[in-house]
Structure I
Amino acid sequence: MTPTRRGFLQIGASTLAAALAGDRARARAVAAPANSRRFHHVQIDVFTANRLEGNQLAVFTDARGLSDDEIQKLARETRMQETTFIFPRDAATEREHGVKVRIFTDDQELPFAGHPTLGTSVVLHNRMKGGDVEKIVLDLNVGKIPVNFSQRDGGVFGEMTQVDPQFGDTHDRATVAELIGVQPSDISDEWPIQTVSTGIPFAIVPLKRLSTLQSLQPNAEKVRAYFGKANSLIDFYYITRDTGDPKVTIRSRGLFTTGEDSATGSASGCTVSWMVRHGIVQPDRDVHNLQGVEMKRPSHIYMCAGKNGEKITNVRVGGQAVEIAEGEFSL
């Protein structure tokens, strides 16, 4: 029988598929020789229900056997803002102390960070009892952080309770304006520029107009020098109530000296604590924080805080997260 064009293409396609399958098998053998150690990881987009939005996170689901040096190098290898490493322990220890997790940037370990806490908890939630767990407690360097789960907008919603805030220094408006390249009149004078920490400190800068937030270009070198004598982790976090959307309470940007962040859960906890303290929102009222728009990675962060006398407490920050990839690193 004379071969047809369709038959030729079908033979070609099947041969190509077989070749590719063989290539994948060979690639696995080359990438992971028999004596290598393999470490499973998951990539997840946090503070979003949509893939390719929110803030990216790499989660190593079992980091036992990794040295500190290997952990730091793996965090650098993923090229994410942060990477987390889970260290499983026996059930009794985890019931008492929580799941041990360490958080790393590409050059240091962090005591706490918001989107890594939420993202890691969602990865754990997705793998526990069919995903019907209502609460997971993480044992972080800052202490125990509980994350509660519920259904919202047709998906799983995680909400972490951060440590109670500590309120620090206030900052001169004219000085900050010069550091970030705006006029003092662009910064609201109704509320102070103040440092707040729920694990990591941020100085909250309230801008009057969304257009100022969108065009903001802080001088990273000057900002770094300004905070140099205080704390290497501290940075400004920029917000505005001029959102143009009645469903969004504030817009924000994490324009840090290390680069822009598309979703900053730790700064969001500081911000809602600051808002409640200064009477901008009522205690326990939900605040919808939209961040990352300028990076084309919109992130929806929901947050609230309580008040007991003059003390701000029960700081909660939540959102959704969606897994996008998984694989293995071999060492």
Structure II
Amino acid sequence: MNPPQREALQCSRYDKRGIGGNWTINQNVWGNATINDLIQDSKKALNVLIQQPEVDRKRISIIGHSEGTTIAPRAAIDNSTRVNIILMGPAAQNLRDILHYQAVDLPTEYATQVLDKNHTGLISIQQISKDPFRYSFILNLLVPHSVLDTFLRTHDTEVISNALVNKFGNNTIKAGYISIDKQFKPSLIKGYENLTTFNLSKCKNLEGCPIWYRSHFSLIPTLCVIGNVSKSTGILILGGDNDTETPVQQAFLLQQRLTDVNHPDHALITYPNLGHLFYPSSQWSRGAGVGIEPYVLADLYAWLEAHSGFTTPLTTMPSSSISNSSAHK
């Protein structure tokens, strides 16, 4: 007697507006896209999926990563079909707040904990300029892209050093050093303010579109929306402890909100040493690896199976549980 056939999970993915195969970008389309456009696109994609004859509409889950975590809950709320949602590297707050963390808070913390080795409140220009690759995270914020491009072509560290001296040459505290509080942090804040006032001439890349920025800044934070998700919707939140783009605190905020509204079926799993892409990363910059760690995929698959009715539901897991996956290697 043959054993019963095990049903398999099937995944579908659609390309974001203006973005095609191999990450090609249609600048005209993407440059005029708003977050509301992307939300509406997701709703249409979900409706198309539901209408497919091979799809069981009672077993649908939506996975959103990063910006997708602002989209997935809204698609679920506005659809009459019950769907589960998975939020990976979630954004709970408005993009304005998240950008402040990326452009000001994290670099300042890095400068204080890593660059200021003697706890003097000063950063050595020589230290940074002698090892530009190691400190590229900071240099991307402090010197023009043309300077970095020149260095990458010539490997001339003086290019970096001269740019830093020219920018912070009026240091009256100590020659050859940058004051964290009086020069470094104000420089980061100025850069953040230029970005958030949309002082951009044209859309040059995925993150540089003023229309996209403006729409995100006016969007109601997902933290204010997540509580409106149907009580029948299962919600899984995954976060990396070393996420430098949407810090893991964003995941905790969403989990706390779901607890406050007594959402009956939600869970949060956090992963030590993993970053925004669920690949090993330092606490200061995104890891360069490709592919999600297998144990994250295993957790994801197990949750999907249980919430699709293929296995026994996870009735033993408290609705507000926080699972710390420190045992994963």
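Readers should treat all values here as calculations from the given coordinates under stated rules, not as data from a laboratory. From a predicted model like this one, the values you see are computed outputs, not experimental measurements. Cβ atoms are built from the backbone, for glycine too; each structure is taken alone.
In table form, for the structure just shown:
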{"read-out": "Comparison of I, II by Cα Rg over 2.2 N^0.38 Å, for residues 71-134 alone - largest value held by", "value": "II"}
{"read-out": "Among I, II, structure where helix-only ellipticity at 222 nm (-39500 (n - 2.57) for each DSSP H run of 4 or more, over all residues; to 500) as derived comes to -11000", "value": "II"}
{"read-out": "FRET efficiency 1/(1 + (r/R0)^6) of positions 151 and 175 (r between Cβ atoms, R0 = 35 Å, to 0.05) from the coordinates reads 0.95; which among I, II", "value": "II"}
{"read-out": "Entry that produces 2.1 once distance in nm of label points 7 Å out along Cα→Cβ at positions 55 and 143 is calculated, selected from I, II", "value": "I"}
